[in-house]
Structure P
Amino acid sequence: METPLHPPQTTNAVPFKWHSRRSFRKDLRKRPLLYLLLVPVVAYFITFKYVPLYGEIIAFKQFRLADGIWGSKWVGLEHFERLLHSSDFLKIVRNTLLLNVYALVFGFPAPIVLALLLNEMRVEWYKRLIQNLLYLPHFLSWIILGMIVIGLLSPSVGFINHALKAFGMEPIYFMSSNFWWPLVYVFAGIWREAGFGTILYLAAMSAIDPHLYEAARMDGAGKLRQMRHVTLPGIRSTIALMLVLQMGRMTDVGFEQVWVLTNPMVTGVSDVMSTYIYRLGLVNLQYSYTTAIGLFQSLIGFALVLTVNRIIRAMGERALW
């Protein structure tokens, strides 16, 4: 009697969903304290991320405080039509995208380069000292950092312009120049966040098998070749993941940084979505219109995340999902 190539499946197999649910309950009873630590995080996201989604409905209404959300008049897509035909809106979208493109080109590789350099340091105390100095700006507010940047670039008392004068060059008005201001914005952001951003990449580098470096050294590879052929491939999935998250912020520019560094001379390049929403929404009380802008901004960011995530996954890298 011939044996079947594929033996019949038993009818008492446990469904996958029920098995997963039972495993979760078993794990919950086994380690309740670990799940208890998740409660504040889940409560935070529900309170500040999901509950406020209810207010997005005013993007489709002519919202008045006296009438409330449900009592205000429905206007459909009127606010979205207004923003798509607004010359001011097109300008702020252009400024927002340009600043984010500059930040992506110059700012995204910065923590990777710093992490590569820190990973090669062998004197432990010196490495920790440099790390602490690199992390420090992240914990300072933009009010402090902005004043430091403005002071350093001042045409009269700033250190940078004093150095230029020492070499016989004319002082540069960095903060009032439409050419220099975006560069100042980007490099100020790098100064604040690049050091702190090395944490993830250093953690990924620590998981690389040391035998790979030994094999590379035996093949005659120097430090640069080890970085190129061992370290960078080892953190490639982390880089891809961070790139997906970065693309989700392409339509968003931090309000504090722009607000501290901007001035009336450079509003042509510094007026972005966050400042535009603040000016119209909170100052001029155009709540419905600015909510429509915020919703449009979120949808574009979500579309970019989906697109880049799909591209990363098609390239064979580990993506968000």
Structure Q
Amino acid sequence: MQVRFWGTRGSLPVAPKAGTIADKVADALVAANGRSFADKAAALAFVEDDLDFATGRSYGGATSCVEVDMGEGPFIVCDLGSGVRELGLDTLRRCAQEGRPKEWHIFLSHLHWDHIMGFPFFVPAFMDGAKIIIHAGHPDAEQALRRQQEEISFPVPFDWLKADIEFRTLETGREYEIGEVTVSVILQHHSHDSYGYRFRDRDGKVAIYSTDSEHKIDQMHDENDFAQFFGHADLVVCDTMYSLADSVSMKEDWGHSSNIVAVDLCHEAKARRLALFHHEPTYSDADIQRMHEETIRYEELTRDTDALEVLCAYDGLCVEL
């Protein structure tokens, strides 16, 4: 099982400003300290080996879209944020090169715009012979996707899409079989509700997708259901949009969580890896990197037995389970 990240921002897509790129270039030149590079490959090796992530690369700016890939069979996708545009193109390439079926199973966490806005740009939806099954805990999922393609909002009506599109309403407490993967669902704390997903393959590998869910630091005794749902997962993709200070003050009850409670939940669940996800759109790459470093330190200080590996999701990251 591979988990690929195509969009990792929350709320709205963001792009670096011209000044941000200039700052990165300047910082890289200072770090190079006058050295020269024989070719582009050598320069890229310098970026990879000698620059920190925030200077040499970027966490990206697309909104939520994560793929759970078994390497064969139908494609499994979590959320339809703006990152789904690139996912659609890449999966079509794999269909052509690897003979994969043109079948996509989409699992929606919820219906807020940043999590569905990419669907009008999802190329497979425009193709004859493609099959798209949209799974959601919300019975009004179809209404939400149709509404954003009404003429007042988008030039291509939903009914013009050529793919075979089906909507399935999921229930908590049940398991669903999608190809080689068993999927279960949990209700989360968010406006108009959201749902988290547990994906288990036939080898027992488990990936959790849990975003847009608020876990309060002073109410962690009420989170036993989530600790069990995350239990012994190989990877937990978790909403860590805010710092702890923000999550307990001016942004309390906004439906998102902090890096601190994510670590606490994963420790309780004895999960193996945590991916920080749904990054605040106002945070710079340096801000996100700082949160990642602080989260690693917090995990080390609060660890009881086995270590929890803390990753920071970025557009393009691929994790092998």
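Numbers at a glance
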quantity	calculated
Top of P, Q by FRET efficiency 1/(1 + (r/R0)^6) of positions 35 and 91 (r between Cβ atoms, R0 = 41 Å, to 0.05), largest first	Q
Source structure (of P, Q) for mean count of other Cβ atoms within 10 Å over residues 59-66, computed value 26.6	Q
Among P, Q, structure where Rg/Rh (Cα atoms, Kirkwood Rh) as derived comes to 0.97	Q
Per FRET efficiency 1/(1 + (r/R0)^6) of positions 67 and 147 (r between Cβ atoms, R0 = 25 Å, to 0.05), the highest-valued of structures P, Q	Q
Structure (P, Q) behind the derived value 3.3 of distance in nm of label points 7 Å out along Cα→Cβ at positions 83 and 203	P
Origin of the value 23, where relative contact order in percent (Cα under 8 Å, 6 or more apart) was derived from one of P, Q	P
Computed 3.8 for distance in nm of label points 7 Å out along Cα→Cβ at positions 43 and 283 - originating structure among P, Q	P
At a computed -8500 (helix-only ellipticity at 222 nm (-39500 (n - 2.57) for each DSSP H run of 4 or more, over all residues; to 500)), which of P, Q	Q
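Rule-based calculations on the coordinates, nothing more; no lab input. These numbers come from a predicted model, not from an experiment. Cβ atoms are built from the backbone, for glycine too; each structure is taken alone.
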